[in-house]
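Have a look at these structures, which come just after this line.
Values quoted throughout were computed directly from the atomic coordinates according to the rules given, and no laboratory measurement underlies them. All of these numbers come straight from a predicted model, not from anything done at the bench. Cβ atoms are built from the backbone, for glycine too; each structure is taken alone.
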Structure 1
Amino acid sequence: MNLDELTLGQIKELNSIFTEKVELKSSTLLDSAIGKYCIVRTRNEGINFGKVIDCDDTGVVLDKARRIYYHRPKDKNVSWYEGVAETGLHSDSKISGEVSRKYIVEDYSLTICSEKAIKNIQNYEATKN
C-alpha cells in the first residue's frame, strides 16, 4: 500500500479505526441480572422489587422500583423473599408505590423473579398510610 496514493475516503476510514473510542467493561456474574425483574435484599434499604438496569460491586440501579415493607409469599409452602420472587405477594403484604428509578448503593443480593411473581407484584396495590 502506497500511503501517498490513499484517497480521502480511505484516510477517513483509517482515521476512524485509530480514533474510535472503545469502552471496555469487564463482565461480571451480576451482568446476567441486567434487564430482569428481581427482588433486591439489602442491609439498610430493606427489600425492593424492580427491573435491574445496572449493577456492580458498589450497588444496583432499579427501574420501576417498589419497596416491600412486609412480605409473605403468595404460596405459603415457600418462604422468605425467595418465595415472593417465585410466587408473588400474599394479600396481607405491604408495598410502596412505584418509582421510576432507584439507586441502592450498598451490599445487596438479587433474586430473579418468575413471570407469575412479576405480574403479581406489579399489580399489587400500594399500601396506604
Structure 2
Amino acid sequence: MFKRIDHVEIAPSDLERSIAFYREFLGFEMKERIQIGSPVLKQVVYLGLGDTTLELLDYADPAPPDFSIRVGYRLMALEVDSMEDSLAFLAERGIEPSQPPMDVGGGSLRAEIMDPDGLSIELRQW
C-alpha cells in the first residue's frame, strides 16, 4: 500500500544558496525548476539524490526557523558509505559537524551537519 517517502520539502531563506549547498556539498542533482509566480510562492525546485527528492519552496519573505524543541519533523537523514570520508570531504569545504560522530549501537554511526539556514541533516553510516 505505502511504498516510500516521496520527497522532503524545505522552505529556505535564500533559494540559490540552498541549491548550491545541496548540489555542491551533498551531491544532489537538479531535477526541475518550476516558476509559480504567485505572490506567496515564487518557484519550486526539485533536487534528486538517488531515489530521494528534495523540494525547495521559494516563498516570499519566509519567517526565520524556530529552533525550539517541539512536536514535528526534526531533520532529514542521509545515508553515507563512510562517515570518516564524508566528514573529511565536508571539512575540506569548510563544513564541520554540529554533532560529532557517535556510535549509536549495532555498528552504526551518526553525526549531524547544518544547511545554510541551520536546519539539521543527519549523516548515518549503517
Report summary line: Value 15.5, 49, calculated as Rg and Dmax of the Cα atoms in Å from one of 1, 2, is from structure 2
Query - Structure (1, 2) behind the derived value 91 of volume of the Cα convex hull per residue in Å³, for residues 41-80 alone - result: 1
Requested in this report: For distance in nm of label points 7 Å out along Cα→Cβ at positions 17 and 65, the calculated result is 1.2, so let me know which of 1, 2 that is.
Outcome: 2
Report task. Using distance in nm of label points 7 Å out along Cα→Cβ at positions 57 and 73 as the calculated read-out, with 3.2 as its value, let me know the right label among 1, 2. Result -> 1
Query - Computed -4500 for helix-only ellipticity at 222 nm (-39500 (n - 2.57) for each DSSP H run of 4 or more, over all residues; to 500) - originating structure among 1, 2 - result: 2
Query - Given 15.5 for mean count of other Cβ atoms within 10 Å over residues 49-56, calculated: source structure among 1, 2 - result: 2
